[in-house]
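Computed from the coordinates by the stated procedures, all read-outs in this text should not be read as laboratory data. Computed from a predicted structure; not experimentally measured. Cβ atoms are built from the backbone, for glycine too; each structure is taken alone.
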Structure I
Amino acid sequence: MTINWSKEWELGIPVIDSQHKRIVDFINQIAEQGEDRDAIENVLTELKDYTSSHFAFEESLMEEAGYGFVKAHSRVHVLFIRRIDDYWKEFKNGNDISSELVKTLESWLFNHIKHDDQDYSGTVKANLNAATEKAKEKEKKKSWFGKLFG
């Protein structure tokens, strides 16, 4: 059974929404592998790397925006990574983790997006919009010489 992305999970931050969709792709890939341990290992390795970089990126956006609960949010990320590491260990010990992992990932991801990520989205969107407006104003203020040679 594959997961179809829903608009209700979107934060309105295109880069983050795109990354969340990619994580859904990983979940679907794990679900589709059946008992192909090599394929599951490859997807699980990619998922671990991708979520770590996604979390770091997300946290940097929160810090840049001055979101007050970055540390708490980061702790949730750390706990999730530990959970994935536990599944990794179970997998490496020869256990079939696929269906349980898919259920856990699906439940965690969508709960996390709807609650934890939704909490920071307004602050981050406002900061990104302000940065965009500032860049537009800066561009408008450039002289014709600066526009040609800058």
Structure II
Amino acid sequence: MSAELPRPPVRRHVRGFTLIELLVVVAILGILVSIAVPSYRLQMIKAHRAEAINALMDVASRQERFYNDNRTYTTDMAALGFAADPLITAGGYYSVDAVAGDSGIGTSYVATATRRAGQTADGICGNFKINSEGRTWIASGSASAEDCW
């Protein structure tokens, strides 16, 4: 009598991913992330610029109201009704303060929104300025004022 050897169990096809397939997916995700993150960061920097512009327009409006009441401008943000001097914008990305203009604080001022926190990476527009004549410009940065305001 011959003894039959036991048959090996039948292997069923295992479903799953191979290492190569997994590496391809990881590589594709890496490429997408390397493109998306800098683009997202740039969009956030652009969005935060509106915070500086809104704050400067508010300061200019309050300066004019203060001038109508007192016949002089002020460098004190608290005198304009803000909580602190210098004014820190709502998101904390800019610090806004005023200094005397070319003809002195009685008759002119220059308000500056200076970058803070996560906004310091904005080398395109930099710091924003407005004066008592309503002239707007950027104090630093590589773009023109028209592109930033």
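Summary of computed values
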item: Structure responsible for 1.3, with distance in nm of label points 7 Å out along Cα→Cβ at positions 42 and 138 calculated and labels I, II on offer; result: II
item: At a computed 19.3 (Kirkwood radius over Cα pairs in Å), which of I, II; result: II
item: When FRET efficiency 1/(1 + (r/R0)^6) of positions 18 and 98 (r between Cβ atoms, R0 = 25 Å, to 0.05) is computed for each of I, II, the largest belongs to; result: I
item: Entry that produces -13500 once helix-only ellipticity at 222 nm (-39500 (n - 2.57) for each DSSP H run of 4 or more, over all residues; to 500) is calculated, selected from I, II; result: II
item: Relative contact order in percent (Cα under 8 Å, 6 or more apart) derived as 16 - corresponding label from I, II; result: II
item: FRET efficiency 1/(1 + (r/R0)^6) of positions 82 and 114 (r between Cβ atoms, R0 = 25 Å, to 0.05) from the coordinates reads 0.95; which among I, II; result: II
item: Given 0.7 for distance in nm of label points 7 Å out along Cα→Cβ at positions 58 and 90, calculated: source structure among I, II; result: II
item: Winner on distance in nm of label points 7 Å out along Cα→Cβ at positions 74 and 106 once structures I, II are ranked, highest first; result: I
